[in-house]
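Structures for review follow.
Quick note: the coordinates plus some simple rules give every number you see, no bench work behind them. Note that the coordinates shown come from a computational prediction; the quantities given were computed from them, not determined experimentally. Cβ atoms are built from the backbone, for glycine too; each structure is taken alone.
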Structure I
Amino acid sequence: MTQDVQQPTEDATLATYRRSIDNIDAALVHILAERFRITQAVGEYKARTALPPADPNREKEQIARLRRLAEESELDPEFSEKFLRFIIDEVIRHHEQARET
């Protein structure tokens, strides 16, 4: 017995949601790119001035701040911390590379 599977027709409501998601994703990429341009300058500054690549106190403060913002925005604070931790780890890696050059 063969079942015909039909492709769903384009749902206008879903398409609208998806366009919004695509726009937000594009904005996130641009914002992250700008953030990393700035942290790259920070890494170069730290390398020139012999500052350590990581600042655990700053990281702790930032994580607490982002968790509060997430809660206020009804976003899972655990998710926001994981996301920020991922970014911080990448920034530290870049700062370490800047120090080595």
Structure II
Amino acid sequence: METLRGAQIRQLRRLAHGLGPVVQVGKQGVTEAVVRSVEQAIEANELIKVKFIDHKDEKQALCAEIAARTSSVLVGVLGNVATFYRRQADDEKRKIELAP
């Protein structure tokens, strides 16, 4: 998991503004299926949003768990939607170039 600087986090938040949630966390919480869905989405897109339908009071802990289990970085939480980022390992598939 990489550490992002303030300017990079702001850049990612700007890029995520127009995105819709691609994964939803329901009453079961963070299950293996949710983790697999996040893995697939983040592998394809680098930057994704996850919406919390249930467990809204526990979303900070759940976000930390998702980030740890997917080796991603929590960019931010706004309402019941969290944004995650993981840099694409393959340079040819990389869609986002972070500011230095």
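Using Cα extents along the principal axes in Å as the calculated read-out, with 38, 23, 23 as its value, let me know the right label among I, II. Before the final figure, lay out the partial values.
On the way: I: 70, 33, 29; II: 38, 23, 23.
Label of the source structure: II.
Upon calculation of FRET efficiency 1/(1 + (r/R0)^6) of positions 15 and 55 (r between Cβ atoms, R0 = 35 Å, to 0.05) from the atomic coordinates, which of the structures I, II produces 0.20? Working shown, then result.
Details: I: 0.20; II: 0.85.
So the calculation was done on I.
When distance in nm of label points 7 Å out along Cα→Cβ at positions 47 and 71 is computed across structures I, II, the figure 3.9 traces back to I.
Which structure, out of I, II, was helix-only ellipticity at 222 nm (-39500 (n - 2.57) for each DSSP H run of 4 or more, over all residues; to 500) calculated from, if the result is -11500? Numbers along the way, then the final one.
Working: I: -27500; II: -11500.
Traced to structure II.
Can you spot which of I, II the value 2.3 was calculated from, given it is distance in nm of label points 7 Å out along Cα→Cβ at positions 39 and 63? So the calculation was done on II.
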